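What follows draws every value from the coordinates through simple rules; no lab data is involved. Please read these numbers as outputs of a predicted model, since none were measured by experiment. Cβ atoms are built from the backbone, for glycine too; each structure is taken alone.
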Structure 1
């Protein structure tokens, strides 16, 4: 399957914006992982999809470096105002739904594709970490930030915007293909 066909598939799934990315352009930054350890999203050390459980920066960088092409996929919501939390939550939910749909389709052709989600895993009301193994390891994907990626830089590398204007909220994910 060509990258153009993958992009067309992502658009068909419903993503608002899709761009091709060369994994060599991805920068895995310790500063981004440091933001994780600062626990700004309240998920650090509480989820299999987040640091430290998802692996060290070196381990996940090595994992990602095995891929030769990829896509960045986005869903953008139009908010009524800067405080439209309902739109933010609905857009995040839509991004995750689309992400799982495209992953499922791509895994038929690329069984080892590497998905990096938008935000932490939200499959279970309470993650089994650290007491039990992940309940859904085939559906658990660390976020782009867990990989140490500055999302705005990945967007730029893929020829996409990070910000689509006033009263918009965009969620971004990345999928690497072998």
Structure 2
């Protein structure tokens, strides 16, 4: 289940990755764009997040939550391809693509490279379209969406019971 690009290796998380995950999500500048938007305070939160990943991934063979590392080097961040929860007033069954990277890895094209690998994986395994949702103020992730060729759907409330800027990419 490992995916490789020219520069990167994407693999499922393991228990030993908790230190990196904690280091990344203890930083407010990363945590503000994820989940509850609050930074992790304890390493055990990272351990628990890794333990919940199989449930979050679901059963589609393309799906996964992947640690992103430099080939032959250290971890940089994570990418995910998972079912996206519909808001209470919607009945949707969509797949979400997303990413979070350590600030030391920002601005080097890693998110686009890793996400492109997951797009290719998804479309090769017959997922017809992918969605990405961002906080309204997350301009950096919105830029990644656009560079991936995703269509800006505007502000929507279809997922997570939140108002989010949504993007879609259709299989070509």
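Hey, relative contact order in percent (Cα under 8 Å, 6 or more apart) derived from one of 1, 2 reads 19; which structure? It was calculated from structure 2.
Kindly point out which one of 1, 2 the value 42, 32, 21 was derived from, the read-out being Cα extents along the principal axes in Å, for residues 62-149 alone. Derived from the structure labelled 2. Computing distance in nm of label points 7 Å out along Cα→Cβ at positions 78 and 126 across structures 1, 2 gives 4.1 for structure 1. Quick check: 0.8 is what I get for distance in nm of label points 7 Å out along Cα→Cβ at positions 14 and 94, calculated from one of 1, 2. Which structure matches? It must be structure 1, since only it matches.
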